[in-house]
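Pasting the structures in now, so scroll down.
What follows is calculated from the coordinates using simple rules that are stated; it is not laboratory data. Here the structure is a predicted model, which means the values were calculated and not measured. Cβ atoms are built from the backbone, for glycine too; each structure is taken alone.
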Structure P
Amino acid sequence: MRKAWSFLALFVCMVVIAIYTSSTAIEIVATTTGLLCVWLTAKENIWSWPIGLVNVGCFFVMFWEAKLYADTMLQVFFFILSVYGWIIWLTKREGTKVRPTRQITSRLALLLSICLVVMTLIWGYVLQTYTDASIPYADAFIATLSLIAQYLLSSKVLENWLLWIAVDVMSVGMYAYKDLYAVAFLYLIFLFIATAGYISWKRELHNVERRDLVCHNTEQA
């Protein structure tokens, strides 16, 4: 009962934040589902994925109506990664509600680092050459880093939160620089949730490793 009241209070806070940072009904739904999705993800709750799909759908419509076609295409990638994440989290669960957390490998980290540099340079060049973007390379870097972070999140990799923390910090600075203080405030909330998510997932990973070690020692005895 106590958990139910805590969740209700949190949801009310999310709605208040959504109304404060938004001006239309679809923006309120997008903000609310976005906050709820990130919070549920930090809690390793599988419902984060269907709610995340609603969030992506809202942003797709918003960006399409605003003729922001690059951001619209970005939502398509997020949709695909969200479906992928929903499937991955429900496989190889090993008796748990969702797939256990794992850490990134050196090979994957190197590959993604190369992708980050290459995609940022290409995307930034396109934005600088063919659009009137005010900070093209910074915008491209944050967008590319967000895609990589989403891929790691979908793959249940712990380090996704470190990338999201970096994205949130840079987004707060970028939106404040563009005088979009309400959006900057929203990303500040995301920053706190991402930090809590990293701590929670890391604790869960250590508990699993400790339990596996105990089981291994018991079998050896």
Structure Q
Amino acid sequence: MIYFDRVFKHYELRGGGKKHVLRNVSGIIRPGDSIGILGRNGAGKSTLVRMLAGVEHPSSGRIERRMSVSWPLAHGVGLQTTMSGSDNARFIARIYNQPFKKVLDFVENFAELGPYMAMPVRTYSVGMMGRLLLGLSFAVDFDCYLIDEVTATGDQRFVNRAQQILAEKTRGRSLVLVTHVPEHLKLYCRSAAVLNEGSLTFFEDVDEAVATYKAL
């Protein structure tokens, strides 16, 4: 379970003042939940998912994690760009105490990067980075996966494979998907929330959440 209670988040602005991103946000993510969070660009979706992962801390309020949580899956986040794809796989294997060969074999098969696995990640295209990141993330089992719109990367064949593996990985586990594309929620999520002007509103019905978001 991930429990967050009365969470506020702001950033200090250069020259004085504050930018308020989240205001009094509360909620519970239970085992097996698949929740989509809709919000416009700049609404604070990525900030929220980083806090759920523990990468950032709230300005005030409380977040408790009682299950293993993935790092936020988003383009380029978590990759060491001076290292090769294979070295990134080795790094992830060490951090999560996984057999290196198991992680590497999965990533090579999933990402289909071929000889680029031996090249620095900084030489990759955005799409290649996304494929590597998804491969690294799916190579490790978590109780809850946090995804920041990264599943849309690549050609349609790869997107279909990513969707299939994501469905397999999250079966019986939790998923939090943040996006500004309503169609993604209907693919992956059974409930939803809308983040707008710092407030998070939950909906049991995904269609209701989508209608609310489109009306903003």
Exercise. Please state which of the structures P, Q yields 28 when relative contact order in percent (Cα under 8 Å, 6 or more apart) is computed from it.
Key: Q
Quiz item: Any idea which of P, Q comes out highest on FRET efficiency 1/(1 + (r/R0)^6) of positions 187 and 203 (r between Cβ atoms, R0 = 25 Å, to 0.05)?
Solution: Q
Quiz item: Between structures P, Q, where is distance in nm of label points 7 Å out along Cα→Cβ at positions 179 and 195 highest?
Solution: P
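Among P, Q, considering only Cα Rg over 2.2 N^0.38 Å, which has the greatest calculated value?
P
One of P, Q was used to calculate Cα extents along the principal axes in Å, for residues 123-162 alone, giving 29, 23, 17; which?
Values: P: 36, 13, 10; Q: 29, 23, 17.
Here the read-out was taken from Q.
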Self-check item: Value -10500, calculated as helix-only ellipticity at 222 nm (-39500 (n - 2.57) for each DSSP H run of 4 or more, over all residues; to 500), assigned to which of P, Q
Solution: Q
